[in-house]
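Novice: The following blocks contain the structures, represented as structure tokens.
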Structure I
Amino acid sequence: MTNEELILQRLERIESQIAPFVETARSVSEFREDFSPLANNAVKLLVKELQDVESSFQLKDLLEMFKQLLRSVSNITYSLKQLGNIVDFVTTLEPLLRASVPQVINYLDDMEQRGVFRILNATLGVRAKIAKAYTPEDIDQIGDGLVALLGIAKKLTTPQTIAFLEAFADMPSKLDLKGAKDIGPFGLLWASSGKEVKEGLGVLMELTKGLGKLKEVAPPAGASS
């Protein structure tokens, strides 16, 4: 093989090795030619949009934001961890919510069927009427009165008071008032010798003593409420 043939063989080998690079360069050139118009349009659009914020944007503000971001890295990391915990909690709670939501809906529907919400709505209407008819001072006074009445109700629920009221309520059913006869002073003296009358007079005397204490709490005549 002559030197010319060796040179041609080497040139062909080099050409075959360079051919892929040539193809790549040609493809890059074609891509650049196709992409250049798009890139130019994008840059023009970006410049046009940035003109709207040019007066409000300062490079130092961007640097300050970046420094603040660096200072807050630990807080951001903590927030991300907490967000992960919240996601885990919601994921765990989701099956419970799926099971409980229908029950809650059924419960609310049952309350609606029984008229609970209508009663609540009517109660709000009553409160509005009370607010229209009375001043805040009147409401405070009424509240104090209700508290006092609850104290009285508490006293009325003691066993001794309940037993007394029950016995007092049963008394009319045991009396024959239609068969009561007229009685004069001498008849009263004669009747007072009986055991039952004496017991009744004793009870009446104790009640009279208790009624005397009402004088201490009675308001003076003509006093305004």
Structure II
Amino acid sequence: MKLYLVPSPIGNLGDITYRAVSVLQQADGILCEDTRTSYILLKHYAIQKPLTPYHQHNEHKVLPHLIQQLKSGKTLALLTDAGTPGISDPGFLLVRECLKEQIPVECLPGATAFVPALIQSGIPSNRFLFEGFLPIKKGRQTLLKQLANEERTIILYESPHRLVKALKELAEYFGASRKAAVCRELTKLFEETRVENLENLILHYEAHPPKGEIVLIVEGKQ
């Protein structure tokens, strides 16, 4: 009886630990944010296990059944599409319920997109604030006003089609001269890290619409 949270590669399938593969091989079942995405990884490592969808749209509904399975003695592993479960991905709700029911939980160390992005940006990494995705509508402006005075490095996740909008809003609240990094397609073939002030980043990505997963690293207020 145990729940394992298993980090999955953020792009390159080689970025998974030997221990993570071993846990997936030994688990009674694997919970997947998207079974199609997880299947590619599992097939690469010749792992065949029962797969159960577990994502933000069904996590409340399937939670009692999963807890029942765990309490019956099963070992389950949770895989999200990329990175560590619980970091801007499903996981928290299940972990909280497991601890409430005294079911052992173990999170394996592994890939998380913001760590390599932060380190290779060259922006101070000794103190930082991880905000994940900005609110789409409600609370967005309030949060940006708060973050404008944050002295620590700020880490955000953003989708490619909202990147330019986000950069423009950051320039409005933080100032166009604030230094930032756009880290895109980490560990993949077309990986890119561009470090400039917000004004230049806006100009670049207006002319070159981005693709892929994006991590934004923004320098804190000086």
Structure III
Amino acid sequence: MEFSEYFPLWDQLTPKQQETLSASLVSHTVQKGAVLHGGGMDCTGLLLVRSGQLRAFILSKEGREVTLYRLFDRDLCLFSASCLLRSIQFDVTVTAEKDTSLWIIPADVYKQIMEQSAAAANYTNEIMASRFSEVMWLVEQVMWNSMDRRVAAFLLEEAAIENAGLLHITHEAIANHLGTHREVVTRMLRYFQNEGMVKLSRGAVELTDRAKLEALRDI
């Protein structure tokens, strides 16, 4: 499929803007684990996912990660164009969680179109508002929810994303998503196992009682 079929504003751009955008696009394919954006000093450009899965996260001074949000097919990442967002006071890293195919829109080209097109400016503001809503939801989870509820919510979310009850994920990876230590996650998963909610094996977690996990998440 073409870029025009993935970019929702395409039909609202002028022919000249469409030509400028098409000429500047970079089609890119990356493998799982690749770093696409490395923080505030990096202005990669906007990332539009064709297929695959990306993860945006922040890194503490102690080296602990916490996931801000994920990006799937047709999602647009703005934080990778940090030079457009000078008011942002935190560094966001974007990596590929799966083999991913995407387009990179140069930040200067998108800025030019955004200045010319009210539709593009409105669309950008809507995405920014949505991302900040996700960040504020995360802050709320960290501040007010206990770790058992957060782990349960993560497992259920991951199962929904993968459409599977058997998750091939390590305790370290779960800890990185939640911004905590691996030992904390291990203790929590062992408790879940003792309660019959999951079954643990090397590099995998199987959800055996989703109803109990949902009840814990929704307390």
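Novice: Can you say which of I, II, III returns -28500 when helix-only ellipticity at 222 nm (-39500 (n - 2.57) for each DSSP H run of 4 or more, over all residues; to 500) is computed? Intermediate values should be presented prior to the final figure.
Specialist: Details: I: -28500; II: -10500; III: -13500.
The structure behind it is I.
Novice: Continuing with this model, one more query. Out of I, II, III, which one gives 3.1 for distance in nm of label points 7 Å out along Cα→Cβ at positions 97 and 169 as computed from the coordinates? Before the final figure, lay out each step's value.
Specialist: Numbers: I: 5.3; II: 3.1; III: 0.7.
Answer by label: II.
Novice: One of I, II, III was used to compute Rg and Dmax of the Cα atoms in Å, and the result was 50.6, 175. Which label is that?
Specialist: I
Novice: A value of 1.37 was derived for Cα Rg over 2.2 N^0.38 Å, for residues 65-160 alone; which structure in I, II, III was it taken from?
Specialist: II
Novice: Another one. To test your reading of the models, identify which of I, II, III gives 1.8 for distance in nm of label points 7 Å out along Cα→Cβ at positions 49 and 73 when calculated.
Specialist: Derived from the structure labelled II.
Since every read-out is calculated from the coordinates, none of them should be taken as a lab result. This is a predicted model, so every value here is computed, not measured. Cβ atoms are built from the backbone, for glycine too; each structure is taken alone.
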